[in-house]
Structure P
Amino acid sequence: MIRLSCCLLILSTALRPATISPLPVVGDQPSPRIDATLTLDPSSGRIFAFGGQEQAGSSNALYSFSTNLRQWTKLAPAGPLPPARFGHTTIFDTKRQRVILFGGQASGFFNDTWAYEIGANRWVQLTQDEGPSRRYGHSAIYDPAQDRMIISHGFTNAGRFDDTWSLDLATNRWRDISPGSGRPLKRCLHHAVLDSKRQQMLLYGGCSSGFGPCPQGDLWSFDLKTERWTELKSSVTPDPRQWYATAFDESRGRMIVWGGSGRSLLNDWWEYDPAANQWAQIQVAGPEARSRHEAVFVPQSGETYFFGGQLTSGAYTNELYTLRPTGSPVPAFSRRGVSHVFGSTVTFVSPGMLLTIYGSNLGDAKTQVLVNSEPAPVLFASATQVNFQIPFEISRVSTASIRVRYATQDSEPVELPVTPTSPSLYQGAFHADGLPVTTGNPARPGEIVIFYSTGHGVTSPAVSTGQLTDSAGILPVAPLRLTVNNTAVQLLYSGLAPGTLGLIQLNAQLPLDLPVGDWPVQLSAGLEVSKEPLILPVRPAP
């Protein structure tokens, strides 16, 4: 039998709270670039990075970064691809599980709209030369309450704009929602964020050359209900800037701003509190100054991720950083902060599965996780992340009540229903020699490929909660079925991986007639199917 040659894949590195720190490079990382976009799929905790300008020119490459595994993957979508570009915008359509792309620039300007459909791993063009005029350096948000994308302002070689448009995500139709008066001055090279609690879009800074200041330092609110602009003035404000990075920290209700270009390249940190209409500077010891970088907030962990940009030297970077807020004295997490260690947010739990909790003040090596008041095996713990195993004993109950205990404080419990299985595939596959399957080292028809999963339920013979597997032949009771390109494949082995905890190893024989392509892989365990398909690159035998 082929063994797992690496250490437990779930033990991701955590960083101290209230610091900005680099993440190690794992996987197929994007090259250095500027003016790309970051988009979060909140259900899986994956960040999608698209396009941007590399030193050699514009890009239309699509990457995903797993915030659970801290790993990059270069995707190979099927069908026609959007042309390469930079200075575009993307949002995530949570209802349809797709990334929506609009506009940007390369040799010319764009006003096309595209959707990357995650389940099908393909791009689909939605509009061309409809709605907003061609532009670059505009801003965009996702408005889930009204099922729409909103874009505003921007630039072409014909000048700057002050219009605002909405895209109905159900019909793919654009509508001009610009108010007749009271708009922010024409500008570009700015950003906007969604404050969902107050149903407003916050637009900050940018460049209004030809019409006003460049850079700008003003802040505006667009009311998503009345579709009217209001300038938000306060006594303390950051220095004016363009090409900065920003995201909205939903857990604390703050807009975070880092760096950008002002009178010089900036390296200051600010947060805006819309409840108090107040800016405050954050004291963060971090990386060097930069502009044209991007940011996205991940609610599962309460972190803000920053990627790419241009440094003082003029060089482009592909560095990835996280900003972690200071935790509360009491451990805190929500149902949304509980996920499979290999991917998506969980809706139920099963015996023996491996879970990750993201939250605040979760502790350290002394942290305990209590499931129905009984201690569960903790594999890793930090202030913002805990990895643990659901006890096998919950097979006898219908609900799991999960709490985190650190020092003398307990979090509020999160209750999840119990089901016999809840399969989740590790988002990677391996050749028989232990090397990972990648686009540069793909799988071949007829080859044996190795996969790993958790959430398989009870086993035969039974293993104890927290017990490392010391031999082969321990099999899940629930029948397992692995499909590649929606076709079942032969499983040569499908049991607990020796030397691991709660992991199933699946040695799969790919069919000799498997077509060449990038195919979704899914695992069924009993009546449940893994939510997030793995994309397996298959190429002809050399």
Structure Q
Amino acid sequence: MKSEDEPIRIGVFVCHCGTNIGGVLDCEGLTEYAATLPNVVFSDHNLYTCAEIGLKTIKEAIEEHNLNRVIVCSCTPRTHEPLFRSACEEAGLNKYLFSFVNIREQCSWVHMKKPEDAFEKAKDLIKMGVARATKLEALETIVVDVDPSALVIGGGISGMNAASNLSKQGFKTYLVEKEKNLGGLLNSLYRLFPNDQESSELLKDIESRIQADKNITVYTSTMITSIDGFVGNFEVEINQNGNSIRIKVGAIIVAVGATPLKPINLFGYDGKIRITQFELENVLKNYSLNANNIVMIQCVGTRNEERMYCSNFCCMSALKNALIIKEKNPDVHIAILFRDMHTPGIAYEEYYRRARESGIIFIKYSPEKPPIVEENKIKIYNEYLGTEIIIPYELLVLSTPLIANEDNKQIAQLLKVPLEENNFFLEAHVKLRPNDFATDGVYIAGSAKWPVDITESISQGYAAAARASTILSHDTLEVEGATSYLPEEYKDLCRGCEICLKLCPYKAIRKNEKDEIEIIQVLCKGCGVCGASCPKKAIKIKHFTNEQILSEIYALGGKELP
């Protein structure tokens, strides 16, 4: 293993990133400039450094030029840092002696209109990166044991499929549901689009498999009361009917679903002749429908200042229920008042075509001129005709969104995971880690993070289970080594003010039996909040030391760190 104690030998690799960087910056010129910087013994450029040929170039250069620092000038570390770190490790270099210089998001993308200025900025960024690389230190990752069992919070369709999938892989799984029965919103539905399967059939099938699975322990009427520990070793306390139960798991999946909005004070909602699509589902189960004129209004309580999002499934729910009614009674008059019809994909678009062919009327309205609901008629401005029309109704159905559960905040605090502005759970990255949280070992599926239909809920349940299995399938796990710590020689500086303890977002700091501040390395994410807030500057951050950061600042000013 190469060491940082050797004379500094830095290799710089500039990525064209197709035209993302190369279309704005002179990558060859940057490569030549990098070669002139102190301690740089090799520089090169590739069309795609993250491709196999680029990674091979890095590994070969480490061996051939005896590199003990590697810098890749390309995109954000969030996308490819693990890939480049692995390449360095394969060539025998400690992965913490690798460094990223972002010349895409922070340069070529934001300055594409000024390529000459962008080139000069990229040179500065590379100069700063090289200066920091000279101060990098080899770090050791933390190894923890893994408990090969999982907790799934939420017994809806997404949670049940996640639990079933984990069990099939051989992992002991605990399925916790706060209601008396499993199934979530599936219990409220009649049929499912686009295949018109009765929801009770799907629920019966998955529930029977769950109940018969000896590898799954189901807790209904159960609440989560506390969650401690870290990835691979979570200790969870649950409460079932007043009885406290403690379980140990290696990974946790959040699949708590969402709640249908009750449209109080919207369009005269009364729960009788003005109901929601979810309430209509119960009516359709027994088909206790005595109405010949039915109107459905879309986007009720959403796509407005209070809730700016689209709930994804509302349009399809309206089409499905309207077609069911038409199937039962072809003479019923149905009008759907919409802002935009959301029917993605071939199967859903075919559903929309069937609805139009069945005689269902579609009328577009704008939010500036919403429908006006009166006792037995609706006034709406028809944009296509350019005039107001009157539609009689005996039943008004309001398509409302799913909203975040009221207890999401409580669960988020227990798990130390974030919520977004609408109080849905926030994933680590919408594209790169859509089923992960920033907190290691905790995953998400279904409408807990955003409203989705049954098909996507099932898919996300499988996806979350797959992500959890990457943890559970190992006896031990390596955890990030770039963490905060309290050096032995700085312990006398600590006055026990507990500012760091209160501010740590990951609850990684505590006081031990000696009443001393103690940092739990495996929980720490190296965010730096504790180090920045410590009034005595006693806490240090590995991989982001004062010396490393100051070296960049001095390099930008054309000076060396004193």
Here distance in nm of label points 7 Å out along Cα→Cβ at positions 163 and 187 has been calculated and equals 2.0, so which of P, Q was it run on?
P
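One of P, Q was used to compute helix-only ellipticity at 222 nm (-39500 (n - 2.57) for each DSSP H run of 4 or more, over all residues; to 500), and the result was -9000. Which label is that? Working shown, then result.
Values: P: 0; Q: -9000.
Source structure: Q.
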If Rg/Rh (Cα atoms, Kirkwood Rh) is calculated from each of P, Q, which structure is the one that comes out at 1.06?
Q
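For the read-out distance in nm of label points 7 Å out along Cα→Cβ at positions 75 and 267, a value of 4.2 was computed from one structure; give its label from P, Q.
Values: P: 3.4; Q: 4.2.
This figure was derived from Q.
For structures P, Q, calculate FRET efficiency 1/(1 + (r/R0)^6) of positions 411 and 523 (r between Cβ atoms, R0 = 35 Å, to 0.05) and state which one comes out highest.
Details: P: 0.70; Q: 1.00.
For this comparison of FRET efficiency 1/(1 + (r/R0)^6) of positions 411 and 523 (r between Cβ atoms, R0 = 35 Å, to 0.05), the top structure is Q.
If you work out mean count of other Cβ atoms within 10 Å over residues 171-178 for P, Q, which one comes out largest? Write down the numbers at each step before the final one.
Values: P: 14.2; Q: 23.1.
Looking at the calculated values, the largest one is Q.
By the measure mean count of other Cβ atoms within 10 Å over residues 227-234, tell me the structure among P, Q with the highest figure.
On the way: P: 13.9; Q: 19.6.
Structure Q comes out on top.
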Have a look at P, Q and say which one yields 5.5 for distance in nm of label points 7 Å out along Cα→Cβ at positions 59 and 515, as calculated.
Q
Compare FRET efficiency 1/(1 + (r/R0)^6) of positions 291 and 387 (r between Cβ atoms, R0 = 30 Å, to 0.05) across structures P, Q and report the one with the greatest value.
Q
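If relative contact order in percent (Cα under 8 Å, 6 or more apart) computes to 11, which of P, Q did it come from? Numbers along the way, then the final one.
Numbers: P: 11; Q: 14.
The read-out was computed on structure P.
Each reported figure results from applying straightforward, stated rules to the coordinates on display, with no laboratory input. Given the structure is predicted, the values throughout are model-derived calculations rather than measurements. Cβ atoms are built from the backbone, for glycine too; each structure is taken alone.
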